[in-house]
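Engineer: Listed below are the structures to be examined.
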Structure I
Amino acid sequence: MARFKHLEIYQSAYKFTREVYRVKLTLTKNLKFDLGEKTLNSSLKIIRGLIIANGTKDRIKVLLQISLEIETLWVFLRMLFDFQGISRGEFEVLSNLLSNVAKQNQSWIKWSKEQVNKEKQ
C-alpha cells in the first residue's frame with residue numbers, strides 16, 4: 001500500500017481544502033458559520049475518504065461516496081458565489097481545484113472496477 005500522502009489526488013484534495021479554509025476565514029459571519037463550515041467539513045470528508053480508500057481493498061464504495069461529496073461541494077461553491085461570499089476569481093480557483101479532484105476520483109473508480117473485473121476472471 002502506498003502512503004496516502006504520495007497520491008496525487010490526496011495532494012489535490014489537500015490544496016482544495018486549504019483554499020476552502022482560507023476562503024472561510026474571509027466570509028461574513030452568517031456565511032462563515034453556515035455554508036463555510038459545511039464546505040470545509042465536506043472537503044475534509046473527501047480527504048478522510050481518500051485515506052480510507054487507499055487503505056482498503058473494497059475501495060469502490062468509498063470512492064463513490066467521495067463522488068457524492070464532490071457533487072455536494074459543487075452546490076456549496078455555487079451558493080457561496082451566488083451569495084457573494086466568494087469572488088468570481090475565488091470561484092474559478094476553487095472550481096478548478098475541485099474539478100481536478102473529481103477527475104482523479106473518477107479515474108480511480110474506473111481503475112478499481114477494472115481491477116475487480118480482472119480478479120473475477
Structure II
Amino acid sequence: MDEAERIADEAARALDDHKGIDIVKIDLREITNCFCRFFVICHGTSSAHVAGLVDNVGEVLEETLGEKPMHVEGMPQASWVLLDYGDVVVHVFREEQRAYYQLEDFWADARIVKLEENRSTRYGRQKE
C-alpha cells in the first residue's frame with residue numbers, strides 16, 4: 001500500500017469514527033492526467049456534523065501519519081468542505097450539496113469502494 005492510499009484509508013476511518021454517512025474512496029490512479037490519486041467522500045447531517053467530521057480527519061491524519069492538509073476550502077459554511085492532502089482530496093458535504101454535485105457520478109470511470117462493502121477491515125484496519 002502506497003502513502004496516498006494509506007492517507008485515503010486513514011481519512012475514511014476517521015470519517016467512519018465520527019459517523020460520516022455513505023463514505024466512499026475513489027481510486028483515480030487509472031484516470032489519465034488526473035490531478036490526484038484518491039478522493040474520499042462522505043456527508044454529514046448538518047453543518048456542525050460536517051465541521052466535526054473535518055476536524056476529526058485533520059486530527060487523525062496529523063496524529064497517525066504526520067499529515068496536514070495543504071489547503072482547506074469551505075469553512076466556516078461547512079456545506080462542502082474540501083481537505084487537500086496533495087495526492088488525496090477529502091470531500092465532506094451536507095447531504096443536499098452532495099446530491100447536487102454528484103462527484104461519484106462524475107468520476108464513474110474510476111474504481112469506487114463504499115465503506116459498507118469493506119467494513120470488516122475498515123479500510124485496512126481490523127475492527128477494534
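What follows draws every value from the coordinates through simple rules; no lab data is involved. What you see is a predicted model, and the numbers here were worked out from it, not measured in a lab.
Engineer: Assign the value -27500, calculated as helix-only ellipticity at 222 nm (-39500 (n - 2.57) for each DSSP H run of 4 or more, over all residues; to 500), to the correct structure from I, II.
Structural biologist: I
Engineer: Suppose you compute Kirkwood radius over Cα pairs in Å for every structure in I, II: which one lands on 14.3?
Structural biologist: II
Engineer: Upon calculation of percent of Cα pairs over 14 Å apart, for residues 25-80 alone from the atomic coordinates, which of the structures I, II produces 65?
Structural biologist: Of the structures listed, the value fits II.
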